[in-house]
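Colleague: Just below sit the structures, each encoded as structure tokens.
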Structure P
């Protein structure tokens, strides 16, 4: 955390605790500089951050005051309490109706995690696509059979170090988005009628796959800050023949929580004891806007029991449909299912994304977009 962020956090906490009341003037710049032992410019940066958060406002020739209507986060809801019984999913018709409704011109898609076009590096990606078509004409028109483009898998393996995962490029399988990755994983570890343990609530796209494959969903109580209840999961495993568990551990959809490293490690240990695979959807991990990118549950996997799924749909472009899976000990099955399902992921976007990553464009973009999401 940068120094000005520490100062802003300290002042925000004081406002929250009532040290400075709505409408009250906070100490001047020089006094705060002495109080926090930082420069005046650092205090000014902290003020700007607090203004952006809607906590304080500047008054000409008077100083900074606590806003009279300070936004306060609502209290966190309690842990969910779903029915402790496997159930079939029946939402196909509703899901398709919602999908068709979003095609209307001018529709703002609040029901799906789709970034606004202004947040996406569209021009840079288009330049990369153009460069590939110019310089790799023959290859860009050819198949990249599973596991996919070598260059892209190399770049993904390097990026996964940020998530705490040491992965060889050969262990990465390119897919057509994260949804295909999740589908391949569930097809690999379960068959129709099998029980899959899920967070409650969970990502609706995952429920669609569970329904389409004829699987049964076993909802596990989930805390809005700490994630899936390990105690409840343990009881469920003892009571039901759970074939797999699936989570969105980082910036969960739809609850938003980020599961702690300790809880992820404990989850892996519990599932390993029962030889139950974990399917991890980490599609939001790179968008961490706090202090650091959280570790993936995969980083605690020592037995190849975690099937890690992600994509570039939430960062670079949802239309490129490029994702990947690191399937651990299930790699051979995943590659085969990928081959017979879609033969290959389109080559052109794979090569363009690899080029964009190799040139440092992705890191520059993440620094920018993380700042936008933070405010």
Structure Q
């Protein structure tokens, strides 16, 4: 895996490699704690996770909040308080952590007004397909002190960018289901029905996959929210309802359609492929163009390797149990490696803690609400067509920015 370790004082190389059986280790900066340089970290998050639900493993399915729970433990261990923003006194916040300025602009402005010395750490997870503010050209000039991103191109280009993959729940190889090959159904897809048109989007490609596989004799099943009202023929014939825990569904299938929300963004590797790994299902992957730099090709079926859906189908139906097991064995080997560790919730917590401590060791600089708003306004004026093109997805941001003046 390539790491941007040169040309950026904020880009960290690989961590000390650990096995999953080792305890999570954090460097406690006693000097900073004694000086009281960090007293409060606040998380600006979507309202459904307010009132500290962000740190409640039961507040979301599939343990997807595990990375925040480990981060809270790490911060507390280092003498740092943390809470969701609604539970904090804005004037006491030393570091504000945001993941989507499009929905937290009002809150960020309130914090800056109360505490001009606040540092802002931005951790975007959504790709530009879902948030135009997360395109590299815009993300690179947003007025934040540090940006932690999965986007390899962004991290290489901007000095304040730090590589940080989307933290995934830890996989215990002993708990991966091992149902017999011949007992599994053929193919499954688990997605919510969200149709967004974008040149790098893969929503329409998913529908094409549904259309093809629903017409074949081998079983194809679809799960997820929002499909019950669809009249699309392939959806109607294959839809089996909402999904509770994804693992409970995926473990019953040989293969899963594993298309990301978008293609063309190096490093954009989300929970979709790891959901398959933890379930003992082989993913048919399409998304990050450099996925093989992070995950061995022996662990998944690369959709790009096939000229047509028919070629892919013939490859799948002619696979025997020995070939199939080789994929599952490769996954178990992969999750023992340092490369896998970089995607885990443990590593996520370590990186965020490192960056918070790093920010606290830098000279404080005063920011003003006017300067913050002006920087955002300049971005909009520099990219008017981008914002107009994505008006539906950035309407709240633009409204809040105008209202702030």
Structure R
């Protein structure tokens, strides 16, 4: 584990200034990290210590406590909401999987703690569609169902994830993504619209997903199970495609990460009127955006959006802090050398933000108070990707 002295000293000063009365409340976060290099799962246990008497700077201790080869890896676990606290869900190729694990990796070694749902070759699927491909899962706030973007068959699916339900692990709803004017031609292995992520509003009423092949964002009313909106994302250069591939919403805004040339872009939509989404701003490197944005997460209070940038051989990866009041990047958080981040999640108390470092076989811990890196935690697994906190 690497510590960063400047931050550590600042935190220590705050703790000392409470004159011994800073008896801390501890918050435990179990961080599951999927390692792509060796198909293992790491468990990092973190404990947050909160200073009292008006001091807001917490400290955190983290350690990898377990690593097991589980035979699969995932890049984008559904971590927007906790849902059922004992289960979490993620997309694999051709299927999604539910994992019954909260405090230990050991349960994942037992197949009975894994529920797999075939999302591409289920009974009744139209003939001639790709038989495998990526899935991107969003858990509803109450955790009774998940909504899945089955990318290469252009389908949005509702899946029962209530372990007490008679239809647990079954697809309940199929919604075809409407073709846009800019839909890609598709192929034997690729869809035309290619829905590529899934984000659900906090009230559980609407979902939004970016269409990698459609140049659009599509909205669905979860109550009626109908598509209610589809908005085209504007281009920087008319000759290039936007290629939207990741999205996060908080009911008022939807923030989208794009593969748009040359270095990636971010778009912000106003989705407060779900039937009439409006484009607010495109953010590029001219606005201070990092290189190759991968995904993003809102802060717990909704004031900020963390944009996770992979970087390039010439430009290191980082996390940009987007102020949602001004739609300006107000901070750039440096990460460990060769971090190469893709994914992130907040600790259970919302005090820290955790990102993977695929280039460093570690995770990086960011303080949501100081908006700065405070720790790097080494992992036994190689090439960590997906991160989810339980």
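Please treat every number below as a calculation from the coordinates, not as lab data. Quick caveat, the model's predicted, so the values are computed rather than measured.
Colleague: Supply the structure label, taken from P, Q, R, corresponding to helix-only ellipticity at 222 nm (-39500 (n - 2.57) for each DSSP H run of 4 or more, over all residues; to 500) with the calculated value -1000. Before the final figure, lay out the partial values.
Modeller: On the way: P: -12500; Q: -10500; R: -1000.
Answer by label: R.
Colleague: Assuming 20.0, 63 is Rg and Dmax of the Cα atoms in Å, for residues 91-282 alone as calculated from a single structure, say which of P, Q, R it is. Don't skip to the end; give the middle numbers.
Modeller: Numbers: P: 19.1, 59; Q: 20.0, 63; R: 16.8, 51.
Derived from the structure labelled Q.
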